[in-house]
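Structures for review follow.
Bear in mind these aren't lab numbers, they're just calculated from the coordinates by the rules spelled out. Treat the numbers as computed from the prediction; the structure is a model and nothing was measured. Cβ atoms are built from the backbone, for glycine too; each structure is taken alone.
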Structure P
Amino acid sequence: MRLANKVALITGAGRGIGKATALKFAKEGARLVVCDLDDAVAETVAQIRLQGGSAIGYTVDVTKPESIEAMVVGALSTYGQIDVLVNNAGIVADAQLKRMTDDQFDRVIDVNLKGTYNCTKAVIDAMIERKGGVVLNASSIVGIYGNFGQTNYAASKFGVIGMAKTWARELGKHNIRVNAVCPGFIETSILKSVPEKVIRSLEERVPLGRLGKPEEIANTFAFLASDEASYINGAVIEVCGGMTL
């Protein structure tokens, strides 16, 4: 198992990509610390334990440093270490620029960008003390190429790429690797409100002819978290089925 003896903290793990990543990490032998804004995280913990894994869950708002700190203290008390952080928590609040409100912009930046900063800041001392670790930022192809109606989301996801590259430079000397993963359009609950014809048009833009699955992003995170990716640092990896070609 490629993540045996590692402890991984995954934000936004109550559903979608975050949940799939937690389940994948558990199968690969990691002990999990998972969090989300609501009680959905309890189901993730239950599933991990059902498959024989070890996990603890927290209700955490990544915009609240004190909430994150309580989780980190609990994680270190339970497991004694944090080896991997997956900054997955994120939201959308789409609107064209001329209609976007300050609240829509600020909420997305606070969760997606500042939340990533908050969580990394909270765990980095523990990683430095252990002389190693992995930080993985969930970005998006929108963070590289932009997207209609997503000024706030694009800005936040471009920002986490910039932070990943900066942290890769700063923290490499501590044997801490930092990378960003940029999913394309993935089959999660976020797309349930999208009309079928729009989904079909998205699929037509992908050379593979389909949307991605959460498990395919989870597999990428698992590889990057493992020692198999020991020389990958500061990378930005698109997982989009070739949509951006």
Structure Q
Amino acid sequence: MNTEGQKKSNMNVFEKIIGIYTSPKETFMEINKKPTWLVPFIIIALVAIISQFLLMDITFQDQIEVMKSRGMSQEQIELAQERMEGPMKYIGFIAAPIGLLIVWLILAGIFLFTGNNIMGGKAKFKDALAVVSWSGIIGIVQTGLYTYLVHSNGTRFGVTTSLAILLPTPQLGEDKTVLYRILARFDIFTIWTLILWIIGLSVVYNFSTKKSATMVLTLWAIYILFVVGVGSLLGGMFGM
């Protein structure tokens, strides 16, 4: 747990970024001396915005294909096309950073509640938020790789770094199977993030790795059950 009066971190921002990849435990110990979240937020938000800009045309074309697969008329498609070509296409540049921050705040809140009230630890919100935000630094590699793969394929459809790649990609308009939805959650970068959360929270709470892993993996399992269950329900109801 971070406490007042601890020494200032000996690592600069660049060293912390590299450290998340090379020596996460030591890096989180340094971050915990003075928990911050703004620098990783700015970096990841900028990376996300650049990726959206580079993939704008492909995303636009994919959306048209989705509308066609849903049986929309040419008139409806053209109307939607006009809207997408207007100011709406820039909304994502604003929504991405806001959405990222909201997700981080929610995750930090969940970790804080679970760690303090269920696992018997004691930490502050800024400690949990620092773990979530600095773990997000791997998004630099994740977003870069995803952008490259989408550009190489000319579409977002079927592009994945998860175990879902072992199954045939569902066609547009085709409902995803439960197995596909589950395997899609076992993504390389998701697993990497879980490991970083486990390490970071073990530092913040002074938990053993086993105890921290129990908390993180249990929450992740609940999340998978919820997302897969809701996805299957909505898919059955709306043919998604």
Structure R
Amino acid sequence: MSVLLVEVKGVNKSFGGIQAVANVDCDLHEGEVVGLLGHNGAGKSTLIKLLSGVYPIDSGEIRVRGEAQHFESPRDARAAGIETIHQTLALAENLDAPSNLFLGRELRTAFGLLDSDRMEHEARQVIQRLNPNFTDFRKPVSAMSGGQRQTVAIARALYFNARILIMDEPCAALGPAETRMVLDTILKLKSEGIGIFLISHDMPDVFEVCDRATVMKNGAVVDTVNVADVTPEDVLGMIILGQKPKSSS
């Protein structure tokens, strides 16, 4: 098996007496896509916030490359190599791709001035690695398509050496061509050894790009299954009824 990137063991998180995440186990290997599935309120959004350092865990353990982690902030998670690409993307609409890539982490010349040429060069390198057809480097993000915006957000994570990505509904509200672009990007990242936790409600997307699926309901994990061993109906049964597929029970 490939390198174990992330291991979540017995993790719990409560808010005001409500247990949002209950004794959750899951993991992620190098070059693997694991779908995190479940209805709204199932606990998956809280789980990714624990993995991305938004909330500290109450108990349990998160290990990255075998080392126990105690995330106090998203900065801690990023330092461990975890980047989260939220559904909102958190891009500055009025800025172009290079400016967004380096927002808050701008490159400067020896004289302390913004090094715009180098930032554009570096942005071109990483973005065209993901999408060779991307050419609108000076267009503001507000004028880009949904797929192009996803490319900028993913490129920003990769430039700063993330090897673990959490992607929250990356194809939501995209048309078929844009969805295809994002799915191809996910497959490319996977081939480069990057591990991805993918939150998605779209079963065809899950079955195309995911190796395994971890299904949550009421804050707990119903089961983790190999996608090749189950059907979409099996997974829907796990999501809706909280029942394991017969083959894995």
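Key figures
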| read-out | value |
| --- | --- |
| Given -22000 for helix-only ellipticity at 222 nm (-39500 (n - 2.57) for each DSSP H run of 4 or more, over all residues; to 500), calculated: source structure among P, Q, R | Q |
| Structure with the greatest value (metric mean count of other Cβ atoms within 10 Å over residues 76-83, set P, Q, R) | R |
| Origin of the value 18.8, where Kirkwood radius over Cα pairs in Å was derived from one of P, Q, R | R |
